[in-house]
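Derivation of every value follows stated rules applied to the coordinates shown; laboratory data play no part. Remember, predicted model here, so these are calculated numbers, not experimental data. Cβ atoms are built from the backbone, for glycine too; each structure is taken alone.
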Structure P
Amino acid sequence: MPRNSRLKPIAAVLGSLVLASSLTACGGESAASDAKVVTVYSADGLKGENGDGWYDQVFKDFEKETGIKVKYVEGGSGEMVQRAVREKTNPQADVLVTLPPFIQQADGKGLLQKYAPKGSDQVDGADKAADATWTSVVNNYFGFVYNKKELKQAPTTWDELLDTTYKNKLQYSTPGVAGDGTAVLIKAIHDFGGKEPALAYLKKLQANNVGPSASTGKLAPKVDKGELLVANGDVQMNYAQSKDMPNLGIWFPGATDKAADAAGKPTTFALPYAGGLVTKAPHSENGKKLLDFMLSAKAQQQVSEIGGGFSARKDVKATDANAIALTKLMDGVEVFEPDWADIDKNLQSYVEDWKSATGS
């Protein structure tokens with residue numbers, strides 16, 4: 001099985017807790033005055049639609065053990081970072097959890113303060129910041145989903161998606177807004193051997209694309225119902241969703257350009273859920289306690305069992321049925337490591353180039 005360098009591995013379907021009070025810049029005082037609260041801004045994927053996700057269990061256990069209530073706000077990775085930027089002079093969140101490259105982006109914007117959670121010494125160096133501003137809490141991999149009922153077998157290459165079969169039956173979340181949407185662009189650049197050929201392909205794919213989506217988690221239900229045949233996602237989230245969506249299958253596009261990879265060879269890269277303590281968080285101590293709790297051996301053991309993802313800790317060896325199935329799913333898939341420093345530096349220009357190429 002490939003190295004678990006970030007597994008968003010997977011529980012989740014969308015569903016956010018409704019905040020008891022407004023968390024806007026002018027309405028955060030009630031939360032700030034409550035010492036028994038911690039506010040989490042997070043990318044979607046780890047909370048279950050029916051209250052059965054990893055976050056649901058972890059937050060429930062945390063509240064029971066500490067008496068600290070978790071207030072939860074969910075959205076795309078880019079959306080959560082943008083919200084934190086707007087609130088920078090009056091922070092409302094205590095903990096921020098996003099996918100790469102948005103966690104690096106948050107760090108670069110000064111949104112995260114240094115804190116090494118208990119257990120982070122067991123997280124691979126590639127899955128945490130060298131200066132302790134963030135660390136992976138759930139490892140995961142980028143992937144796609146397809147409708148197993150409508151399609152006799154999963155597609156194998158990007159080029160297959162250009163077929164008219166997928167006209168208005170294909171959708172991927174928006175690069176620059178959603179973490180998994182940004183991952184589509186990153187993987188295409190890798191698989192096609194560069195930005196220009198990747199953008200040329202995505203321009204062609206636009207003929208079949210339904211249109212933008214700020215959230216990746218909303219696409220899987222459409223695939224399960226047959227409204228879409230193919231959409232992007234990630235292993236952890238989609239595996240968790242498949243428990244309630246029988247028509248959902250996970251696959252990994254392979255490149256057709258032999259200069260990039262062997263034709264059709266499935267590839268992916270690690271996309272962990274990474275968490276950090278927000279700079280000047282209204283409840284920093286509670287935020288530290290929650291990050292410690294997320295990385296505890298018990299919570300990490302539940303990542304696959306409940307969340308359908310991969311533990312961020314090297315010393316946690318999961319043997320549950322989900323862990324075994326996930327190992328099998330990843331068998332034969334080549335895992336590459338993106339140049340995150342380059343992506344962090346040039347993300348905005350890559351997204352603008354994607355918009356120009358696709359007319360989005």
Structure Q
Amino acid sequence: MPLPKELMAGRKTTKRLYLIPVLSKALDILELLQAENQPMTLEAIHRQTRISKTTVYRVLKTFVHRGYLSQSPDGMYRQVTRPKKMRFGFAGQSADMPFSNEVTESLRDAAASVGVDLMVLDNRYDGPTALKNADEFVRSKVDLVIEFQVEQEVAPMIGDRIAAANIPLIAIDIPHPHATYFGVDNYRVGIEAGQTLAAFAKANWEGTVQWVLGLDLQEAGPLVQSRITGAFEGVRSGIPELPVESFVRIDGRGMRDKSKKLVSDFLQRHPKDKHILIAAATDSSALGAVEAVRELKREKHVAIVGQDCIAEVISEMKKDKSPLIGSVSHEAGSYGPSLIHLGLSLLRGQTVPPYNYVAHKMVTRESLLAVE
């Protein structure tokens with residue numbers, strides 16, 4: 001028995017609700033190119049599909065961007081053999097570290113924009129965990145690994161395991177054997193931090209400095225430690241008469257609580273000293289130093305510069321009379337697109353530099369206020 005017209009109309013309406021018109025048009029265009037199996041112009045596709053030229057143009061550009069079509073210099077489009085979807089493995093430094101999280105989000109967005117699957121694991125600021133994650137990437141047969149971990153001692157083991165699986169490796173900030181380096185120029189960002197501290201001392205303390213503390217990150221190895229080496233050189237360039245005994249390195253491990261304790265202990269051992277510069281290897285260390293200084297009411301006596309320019313540091317710098325006078329931004333938002341581009345270049349067999357440096361910039365209280 002035929003269905004009543006009202007039910008038939010309702011059924012048609014229901015079916016139409018599940019269709020996505022622009023997706024249907026995109027598939028019409030792709031199926032046309034498959035059927036013709038030869039290069040076609042935008043005009044020919046528009047004519048045969050009767051889809052608006054603007055829509056055809058945007059669909060074609062999307063297919064080219066995602067690798068389903070190619071476009072020749074004369075504007076002809078053809079279907080290409082679709083390669084398997086790339087899968088990258090990313091081991092983040094720690095979900096508890098703000099800068100690491102910013103890098104992770106940047107990478108997720110960049111991978112999604114080009115159609116790369118991203119497998120994300122957390123190294124938890126721990127060497128054994130980073131080794132387990134490297135093994136997991138090998139078992140999962142990812143196409144490329146991006147490693148962000150802090151312990152130099154496990155770097156050779158990670159590099160060896162990834163290389164044995166014939167998987168390309170990119171290492172962020174800390175060099176790994178068999179890996180392409182990506183990150184900041186550690187010595188140069190240190191220099192700029194030190195120069196900022198020296199300029200502050202000259203402008204506010206007539207160049208008188210009693211101590212220059214470097215909150216180091218020893219387990220990361222010499223390259224990351226060069227942030228503090230550079231900071232000391234930056235201070236010396238501005239205040240060359242400082243004796244070598246004024247410079248003290250202490251290992252804050254890049255962590256907030258440890259740095260707070262170390263700085264607090266130092267300040268309590270030197271209760272009368274009034275001109276102290278602190279260069280921190282990370283913003284987490286810098287924030288720990290700020291807490292120690294504030295609790296001991298020594299804000300007038302200390303100036304601090306960090307590295308990474310995380311959101312909490314920006315808020316802190318805006319506070320009146322904060323001892324945190326600056327941080328070098330490593331431009332975390334640029335990591336994702338650059339890492340994806342670098343990874344794809346490696347997989348395509350293109351020649352890439354062994355060291356790939358990201359842009360950085362010094363951010364101070366004055367520069368923040370200037371843009372408000």
- Note on the structure: Matching 0.50 (FRET efficiency 1/(1 + (r/R0)^6) of positions 240 and 272 (r between Cβ atoms, R0 = 25 Å, to 0.05), computed) against labels P, Q points to structure Q
- Note on the structure: Matching -10000 (helix-only ellipticity at 222 nm (-39500 (n - 2.57) for each DSSP H run of 4 or more, over all residues; to 500), computed) against labels P, Q points to structure P
- With relative contact order in percent (Cα under 8 Å, 6 or more apart) derived from the coordinates and found to be 29, which of P, Q does the value describe? P
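Comparing distance in nm of label points 7 Å out along Cα→Cβ at positions 176 and 192 across structures P, Q, which is largest?
Looking at the calculated values, the largest one is Q.
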- Query: Looking at structures P, Q, which one was Rg and Dmax of the Cα atoms in Å calculated from, given that it came out as 19.2, 59?
  - Reply: P
- Taking distance in nm of label points 7 Å out along Cα→Cβ at positions 184 and 248 as the quantity of interest, name the structure among P, Q where it is greatest. Q
